[in-house]
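Student: Given below, in the form of C-alpha cells, are the structures.
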Structure I
Amino acid sequence: MITGYHLLVCLFLIIFQTTMMAGVPAYLYDLLGPFMVYLGVHRRPREAIPILALAGLAMDGISGGVFGVHLTAYLWIYVGVRWAIQFLHVGNVILLPLLVTAGVAFESLVVAFSAVVLASSTWPVGSMLSVVSGQVLWGALTGPFLMLFFIRGQRVVDRARTSVLTEKDTLRTH
C-alpha cells in the first residue's frame, strides 16, 4: 500500500512538473529531488530503489536531455541522504530543509554540467550559476513544504492500512 502511495506521488509530481509548470522559468527545480530526500530519510532501500528507478527512467525519458542523468542524480541523492542520516538526527527541524537544499543543489549541478558538457556551443558560466542558484533558492523555500506533504501523506496511508488490517483481524476472530 505504501508503494502504491509512492508511485502515485511520483506520477503526480511528474505530471505536474511536465504539464502545469511547462511555461514556468528555468529557476524552478525538479520536484522529484525533495521526494528522493524523503525516500532517503523515511524508506529502506528495498522500498525506495524501485520507486527511484522508475522516477529516474521516467524523467530521463521525458526531459529530452542526456539519458541517465536524472536516474544517476536520484541515486546519488538517495545514497547521500542515507549516508548523512547515519550521523545526523532525522527529527531535527533544521536538518530536513538542509538535506532538501543540498539534494536540489546536487541535482541542479549535475543536470547543468551535463548540459554544458554536451552543448554544441559554449555556455557562459554566469548564466548557469544564476539558474542553479535560483533553483537552490526555490528548493530551500518550497522543499520543506513538500517534505511535510510527503510525510503527512505517508501517515494517512499508514493509518488507512492499519485500520484495514485491524478490521480484517476482527472479522477473523468472530
Structure II
Amino acid sequence: MPLNIPLINNPTPKTFAKMLNLEASQLSLPDSPELMKIMIAAYVAFQIGAQYFNHSIYGSLIYGFGGAVLLYGATFYLLKYMKEEHKFVRTMIALAGMGALAALAYIILHLIVGVALPPPLPTERLARFLLFPIIMWTAFMYAFLFRHVSLRPIPAFVTAALYVLVIQVILSSISR
C-alpha cells in the first residue's frame, strides 16, 4: 500500500524542488492567490529571521516588509510593462518562495557558523563571506524566473541583479 503524504504528493513542492535545479519554471505552479499570500508571508518571516542576526527587531521588520513590498511592486510593474500580467501570481509565488528559501539557507548557515565558531572569532564576517554564494544563487534563480516571463537572457539577469542589489544591499543598509 503506497503512503499518502499530502505535502509530498502535492505537485507544488515538487515544482519548487525542480525550480531549485532550474528544471521547471514558475509557469508550472498553480495560479493561486492564496498560495501567493502564503509565499509572501514566508518571505517576510524568513527575511526578518535572517536579518535579526545583524539588525535590531525594528530594522529586521523594516527589511522583511520592505523587501516584500519592493519585490511585489517591482514585479507587478515589470509584468504590467511587458503586458504579461497573467503571469503575475505564479511569478510572485516563485520569487517569494525562492527568496524565502535563500533567507532560510542564510539562517541555517549563520546558525552553523555561530555554533562552530565561538563569539571571539569573526563569526559575522565569515557568515557574510559565505552569504555571497547565496546572493548569487538568488540572482541567478530570479534571472531564470524572469527568463520565463518573456525577458531575454541579458535583460533578465540585469533585472534580477537589480532586485537582489536593491533588496540585499541598499535596503539592508537602510534598515540598520
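Read-outs: derived from the displayed coordinates by stated rules, not from any lab. Keep in mind that what you see is a predicted model, and the values were worked out from it rather than measured. Cβ atoms are built from the backbone, for glycine too; each structure is taken alone.
Student: Starting from the value 3.4: which structure in I, II was distance in nm of label points 7 Å out along Cα→Cβ at positions 70 and 94 calculated from?
Tutor: Attributed to the structure labelled I.
Student: Suppose you compute relative contact order in percent (Cα under 8 Å, 6 or more apart) for every structure in I, II: which one lands on 26?
Tutor: That value comes from structure II.
Student: Quick check: -26500 is what I get for helix-only ellipticity at 222 nm (-39500 (n - 2.57) for each DSSP H run of 4 or more, over all residues; to 500), calculated from one of I, II. Which structure matches?
Tutor: Here the read-out was taken from I.
Student: Sticking with this structure for a sec: With distance in nm of label points 7 Å out along Cα→Cβ at positions 78 and 126 coming out at 3.5, pick the structure among I, II it was computed from.
Tutor: Of the options listed, only II reproduces it.
Student: Continuing with the same structure: Comparing mean count of other Cβ atoms within 10 Å over residues 102-109 across I, II, which is largest?
Tutor: When mean count of other Cβ atoms within 10 Å over residues 102-109 is calculated for I, II, structure I comes out on top.
Student: Now for a separate question. Could you figure out which one of I, II the value 16.4 for mean count of other Cβ atoms within 10 Å over residues 46-53 was computed from?
Tutor: I
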